[in-house]
Structure I
Amino acid sequence: MSRKLLKLGVAASSLGAYTWALRTDHETVNSIGLIRLSRAAYSVFKISVIYRTNLYGTGLDHESDEYLQIKSACHRHGAENLLDLCCKNKGIYIKVGQYVAALDYLLPKEYVETMKVLHSHAPENTLDDVSRVLKEDLGKDIKDLFSSFEEKPLGTASLAQVHKAVLHDGQTVAVKVQHPFIRKNCKTDLKTMEYLVKIVSWVFPEFQFQWVVDETKKNVPIELNFEIEASNATKIAELFKECKWLKVPKVYDDLSTQRVLIMEFVEGGQVNDLKYIKQEKIDPFEISAKLGQLYSKMIFIHGFVHSDPHPGNILVKKTKQGTLELILLDHGIYANLSRKTMVDYANLWLSILDRDRIKMRTYCSNLGISDKVYPIFACMITGRTWDSIMAGLESSKRTKFEKDRMQNEFPKLLPNITEILNQVNPEMLLILKTNDLMRGIESTLKTTARMGAFQVMSECCVKSVYKSRIDDARDRFSKLTNTMAKYWLLFKLNMYYTYLNLRSGRFIFA
C-alpha cells in the first residue's frame, strides 16, 4: 500500500514541477489543466496519507472508542483537504463537493457536514470576469445593459454566480453568469476526476465511485448550456401552473445565451434558513408538505424532475396575502423518466409502503437491481433502515438513533452500494440524488416524521400506476374497471391516513 501512495506522491510532485517550469504566456495558459491536475493529485495523496499513517496502522480494535475517535479525526482532516481542493479548483469540483454533501446515508458525517458549505458559499469570481463574459456573449458593457448592477453576487454556485441588476426600463432582474474558465477546464477536469477516482479505487478497493464520474460527464455539458435551463424553466412553469404557491422566475430570452441567463428577480429565504423561517412565521411542516407534493408530482405524474434541489436552489417567502410561496431556481438538470421507469418506481414505493417483499424484489429487478441487494436499495431510496421499512414507514418516526445507525452501517456496505449504483437504471441515479437532497432539507427543518408526505406520495404513485393501466386498456370496460379501481384505492388511502392522523393528532397539510 505504501508503494502505491509513494508513486502517487511522486506523480503529483513531478506534475507540479513541470507545470511551474513553463514560461511563455501561451504555455502558462495551456498549463492551467496541469496545475489543477497536480493540485488534485496532491490532495488525494495527502488524504490517503492521513488514513494510512494515522488509522490503518494503529492495530487498534475497530470497535474501541480510541479507534473511533481517531477515525473521526481522520475523516474531518480528509474532508477539510477535499473542501480546500474544491474551493481552489472551483467549477466541477464544487459540483462534486455539493454531491458529497448530500450523501448522508453513504459517507461519514464529517465529510457531509464539512462539504455542506459549498451549497451556498462557493468561491466568487471578480466583476472583471463577469463583465468579460457579458461583453463576449451580449456584445455590450455592463453599463449599457443595466442602469445598475450590484458587484457583490447574491450567490455563487459551482458553474455560475448570480448578481442583482436593474434594466434600463426599470425591471429588477437576476443575472446568472457562467464562470469564465469553466468550459475551458471542463474536459481536463473530468479526465482528472476519472483518473483520480481510479487511483482511489486502486489504493482503497472498497471505494468505487466511477458512477459519480459517469453522471458528471453526462450532466455537466447540459448544465453549461443556459439555453437548456431556460427551456426547462418554461416547461416546469407550464406543468405546474395550477400550483399558485410555486414560483418559477421568468426568463428574458432576448437577453440570454448559453453562458448568460437573465431572469425575473425574486426575493426569499433559503429553504434551510431556520432563522428566516422563524422570523417570517412560516411553518416548516407546510414547507415540507409543499415540497413533497411538488416532487411527488414531478416524479410520479410528469416524469420531469428538477434534480438539483439543494437549499440554495429553493427559496421560501410569505406573500402579501400571508400564504407560503416556494421559489424554484436553477433548472439546468432535469431527470426525464420514461413511462416504464416512472410506473416501476411508483410500484416499488407502493410495495415498500405495503411491506410486500415479493413485489419489492420484482420492481427492484425491473429497475435493474439484483435480488441479493434489493433490501439495501429500498433503504437507499427511503433513507430508512430495513427494520423501519418492515415496521411501516408511515407510522414510525426516523429517530436520531436510526440516522446514526445508517451513517455508521452504510459505509460498511460500500461494495453492495457500488454494485447497486452500477446496476440501476441510469434514469434512477438523478432520482437518488434528488432523494438525498430532499431528505437533507427535511432533516434541517426537523420535519422527517411527516405523515402527510406518505399520503401525497402514495396518491401520486396510485395515479401513476393506474394511468398506465388505463392507457394500455384495450376496451372501454377495462378502462372503466381500472378507473373505478383507482378511485376506490385512493378512497381507502384517504380513510387510512385520516385514521392515522386522528390517532396521532398530527395535522396533514393539503
Structure II
Amino acid sequence: MGLEILAGRIVAPALGSSVYVWGSVIGVFLTALSVGYYLGGKRAATHASRESLSAILLAGVGFTALLIVAGEPLLGFFAGLPIPARYAAIPPIIVLFGPMTVLLGLLSPFAAELSQAQSSGESAGRVFALGTVGSIVGTFGATFVLIPFLSVLQAELVFGGILLAGAFRVAPAEPRAVAQVGLAACVLLAAALVGVYGVPTPANVVHEESTRYSELRVVDDDGVRTMFLDGVPQSAMYTDEREGYVFGYSAYAHIPLLMTEDVDRVLFVGGGGFSGPKRFLEEYPNVTVDVVELDPAVVDAAYTYFDVPRDHPRLSVHTMDGRRFLKETTHTYDLIVLDAFRKDRVPFHLTTREFMALTSSKMDDDGVLFANVIAARSGQGSAFYRAEVKTLGRVYPHVYAFPTSNTNALQNIELVATKGEPYTEAELQRANEERDIGLDLTRQIRRYQRGESIPTDDVPVLTDDHAPVDRLLDEGSGQRYVITGYNGTTDRARLGPRAVSAASVV
C-alpha cells in the first residue's frame, strides 16, 4: 500500500493526479496482487521455501533499482504516446509497478505454506492478518512520513531497503544466500548513485523538491523565474529590470476594483509565488491581504525565491485548505480571489454551489468573487468553465466572464461574480478611465461577457453531492493551452494531464 501511494506521486509530474490516474494506480495494483496471489497459491505447495521467499524479495529490490534508474525516461516515453488521456496512466503503471506487485503477491501464499500453525486456516489467517497490518503501516507511513519528509528517490530507497532487510531476514544462513543479498544491496546502491548523480539538474533550475502535495520546481529562464507544480507553471516574476505581471491573466484580478468602491480586505485562495498578493500590497496601501495556501513548501519557496515579505504588516499567510479557512475565519472580504485551480487538478470542494454560498457569506454587500479557470471558451474543453458559470449563477446575481485569448484553445478564463449592481462593458471602461487602480485594463475589459450569454443547458450545477469535475475536465485533455502575457502576446504550450516540465511566457 505504501508503494501504491508512492506510485501516484511518481507518475504525477508526467501524467497528472486526476481521479483517472489514481483509479489506474489502484486498479493495476489490485490486478497485479490478484495475479500474484493466484500464482502463489498454485505454486506454494511445491515451491515455497525460505530461499524462494528471499529470491522474491531480492527481485523486488531489483525492480526498485530499475524504477529509480528508468522510471523518469519511461514515463516521458509513455506520456508522448497518442493514448486518450483518461487511460494514459494505465500502460506506464503496468510496466513500472505491475511485475513488482505480482512478485509481492506471491509472498502471502508462500508464507502461509511455510507457517508453523497447526491448521491451514490458522496459517492463512495469521499471514493475511500480518499482511494487512503491514499495509496499514505502509499506508500511514508513506502518507505521513515518507512523502512529506523525503524526496521520491529517498522514499524509493526506503522501500528497497525494507525489501532488502526482509530478504536478509528470511534467507538461509549459507554463503550463497548471503552473497545474493550482498549483490542486491550493491545494485540498490548503484541505482541510488545514478539517481543522485546520473541525471544532473539543469543549470536554470533554482530549486526543486518533493512536497507533501506535488513536485515543486523553481526555474529561471531569460529573466523570468517560474514556479512549477507537477510540471505546470503556477506563478512567475521578472528577475531583470522589467516590472509587472508575467502571466497576463493576473491583471484581470484588478477588474473587481472597478466594481466596488471601497476595498479594504482581500483574500487569495491559492498562493503559488504570490504574484497577485505582492502587487496588491504594492499598489493599494490601505488594503490588507490574506493568503490561504495548502502546501507549506510552496509558501517557503515563495518567501525564498519570489521576494515575498515575511513580516509585512498587511499580509497574513495561512497554510490550510481554503474552504476550511473560510468556514473558520471571522473576517469579511471585499474581494475573494480564487486561484487554486489547475488544468488537470481542480479541488472539487472549491467549485460547488455550497462553497460559492460560503464565499458569499464572507463578503461585504458589495463584495466581488474572482475565479481563474483554465478551459476553452466554447465547444470541446469548455464544459467545466460553463458548469462553473452555471454554479456561480445559482449564488450570485451577476456573473461575468473574461477570456484571455481570441483563440478557442485552452486558456485562462477569468470569472467575476458580484452581489451588487450589474455593470456593463461601457461602465467598466468608464470606471477604468476615472479611477486610478495602478493598471490600465482597457484591453482586458474588451473581453467582457455576461454570464447569461454563455450556454449552460448541457452542463450540471456543481454541488457537494455531485461535482463531476474530472469528467468535465477530461474533454480538454491533450488540447493546446495558450498562455497570454500581460502585453497580449501568447506562448503556446501543450499542458494538461501530460504536463510539460517547462514553459515560457512572452
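Only the coordinates and a few stated rules stand behind these numbers; no lab work does. Just so it is clear, the model here is predicted, and its values are computed rather than measured. Cβ atoms are built from the backbone, for glycine too; each structure is taken alone.
Values computed for the structure shown
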{"quantity": "Which entry (I, II) yields the derived value 5.6 for distance in nm of label points 7 Å out along Cα→Cβ at positions 187 and 483", "calculated": "I"}
{"quantity": "If distance in nm of label points 7 Å out along Cα→Cβ at positions 179 and 299 is computed and equals 3.0, the structure in I, II", "calculated": "I"}
{"quantity": "Given -14500 for helix-only ellipticity at 222 nm (-39500 (n - 2.57) for each DSSP H run of 4 or more, over all residues; to 500), calculated: source structure among I, II", "calculated": "II"}
{"quantity": "Value 4.4, calculated as distance in nm of label points 7 Å out along Cα→Cβ at positions 171 and 363, assigned to which of I, II", "calculated": "I"}
{"quantity": "Identity of the structure behind 18.8 (criterion: mean count of other Cβ atoms within 10 Å over residues 227-234, calculated), options I, II", "calculated": "I"}
{"quantity": "Given 0.40 for FRET efficiency 1/(1 + (r/R0)^6) of positions 139 and 419 (r between Cβ atoms, R0 = 41 Å, to 0.05), calculated: source structure among I, II", "calculated": "II"}
{"quantity": "Which of I, II yields 29 [percent of Cα pairs over 39 Å apart, calculated]", "calculated": "I"}
